[in-house]
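What follows are several structures.
Every number here is computed from the coordinates shown, using simple stated rules; none is lab data. From a predicted model like this one, the values you see are computed outputs, not experimental measurements. Cβ atoms are built from the backbone, for glycine too; each structure is taken alone.
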Structure I
Amino acid sequence: MLDKDTVTEILTSSKNFIHHIGLDGPDGSVDRRKLKKFGEVVGFAEQILKAADTLLRGDNTVFLECSCGKSYLSFVLNHIISNTYKTRTFFFGVDINKSLVEKCEQISSALGYKNMQFVHGRTINFQPDGTVPEGLYQGKVDVVIALHACDTATDEAIAKGIKLGAKYIMVVPCCQNQIRSQLRFSHPLISLTEFGVLRYRFADILTEALRSQFLVGAGYHVELMEVVPPKLSPKNILISARKTKGRGKRGMKQYLELSKIFKTRFKLQDFFPELSRELN
């Protein structure tokens, strides 16, 4: 099982790789101005590799990176896995920014990766376009990942992972705006959330709790952990979900109780109208 130091060593030993993904400085090593992003990607990649280690020792593993942006995470995972595992992999990336999708395609081609496909569009609407090389994709996605997908884009990633029946859903959220404004209204902790900075921080905590309980209710075992120290990045909480058998009714009950206590209407629930009727 790979640790953070090993992951870092594998990546930094290839200046060609660092250059093509755009993290290099004038001397060919990681640009010191980009060390924060590099640290976030390495920390997240380490946790993905730990969680999916058994899966990666099988025949074929398919990843979907949601709101992939420049796809640092997928490129890093592809590079590490191809150098340390024997499994075949395929990576999908989806983003609403067409120019970034085109840039990712160029980088993939420059690196000679034939096991990657980038799609322009919303995560929730993602569908492979049918040009995947035969044998690399067989209609299933094993691991859904998202690094700093803004606001409800993280909820789209979680929803897509649930709908695809992914074995792992692993997201490091970015900004969380949807709940913050809802905490202005009556709830048991209004005396706490009337202060702006406290409302901001509590909204982050409540948002991740709602996401986690929803995943439990959808049949996932959930853990929350830090991928990097808070000093490096305050946006460092990883929601790591592993699919289990059945659906956790207790989890949905906890989700509903949280929603009722704080009178929230959470975007994630909107992607599942059948659950919305059940929970109302």
Structure II
Amino acid sequence: MIKNLNNIASDTNKFLNFYIKKQSKTELVRSMKYGLLPGGKKIRSKILLDVGKIFNLNYSSLIKIGAAVECIHAYSLIHDDLPCMDNDSIRRGKLSTHKKFGESTAVLAGNSLLTLAFEILSDRSLLLKEKTKNKLINLISKCSGHTGIAGGQYLDLSYEKKKIQKSKIVEMQIKKTGKLFAFCCMAPALIANEKINVVRFFENIGYEIGLLFQITDDLIDYKGISKKAGKKTKKDKKKGKATLISLLGYKNTIKYNIKIKNNILNKIDYYGKKSENLKKTILFIFEREK
């Protein structure tokens, strides 16, 4: 599993390095690459490849789509770490982008990575029908903006130091984390031209994977060690973040997370051996050190 994950991360980074290198070199490239390339596990790309395997899709095309996803993810992390957001100084075991390059540069680097994702998806080297590319660009836009990551971050900040009901916390975490995972699950079904009910099935799987990932992340923050996590832990309680742990308690949140994990595994079991890689990735997400 780890070897496979590392191979996908390596192939994704190779493509991103190549893609950025062939563009006009600007003063922002260094900060963009700093926030994008080193340290990340590329789990979202792995999910994309795992679902792509179910539909027997081309590896090279999926790596390019995964690269676009990683640009979106990196942009969101760079902006989340800013002083006006979560004010985090460590990310992926090193200084946050704004700590390394300054706030204004970090904002511009994040913005540039966001738009780079759309460049990659619209590029002629991605050998998909134009109609399919348009669908992917439309979908990733909705997953990244006010109906997705940005909207989720807004709710996360506005819920601080407030008692929020479970359904609203889940909704916020699906927007903040689940939407991009949903894209990774839906994109292969769209490329394979599957029926709408299949696309919706994988959309919901993506939401659940995102929720599993976010809850596990919150559990790591609650009891994890900063050095192993690659970022400061025990932040959520200090900031009064609205998490399921703050609402349900640590042990009940673990039980809830187990339920989500089992629910995902039961659903994707429908695809038999073709879903084996996806199952392993789900377990990897769930078993991250807490």
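Each of I, II could give Cα Rg over 2.2 N^0.38 Å, but the derived value 0.95 comes from II. Thinking only about FRET efficiency 1/(1 + (r/R0)^6) of positions 50 and 82 (r between Cβ atoms, R0 = 35 Å, to 0.05), which of I, II has the largest value? The structure with the largest value is I. For FRET efficiency 1/(1 + (r/R0)^6) of positions 58 and 178 (r between Cβ atoms, R0 = 25 Å, to 0.05), which structure out of I, II has the highest calculated value? Answer by largest value of FRET efficiency 1/(1 + (r/R0)^6) of positions 58 and 178 (r between Cβ atoms, R0 = 25 Å, to 0.05): II. Taking relative contact order in percent (Cα under 8 Å, 6 or more apart) from the coordinates of each of I, II, which one would give 15? It traces back to I. I, II: which one has helix-only ellipticity at 222 nm (-39500 (n - 2.57) for each DSSP H run of 4 or more, over all residues; to 500), as calculated, at -13500? Structure of origin is I.
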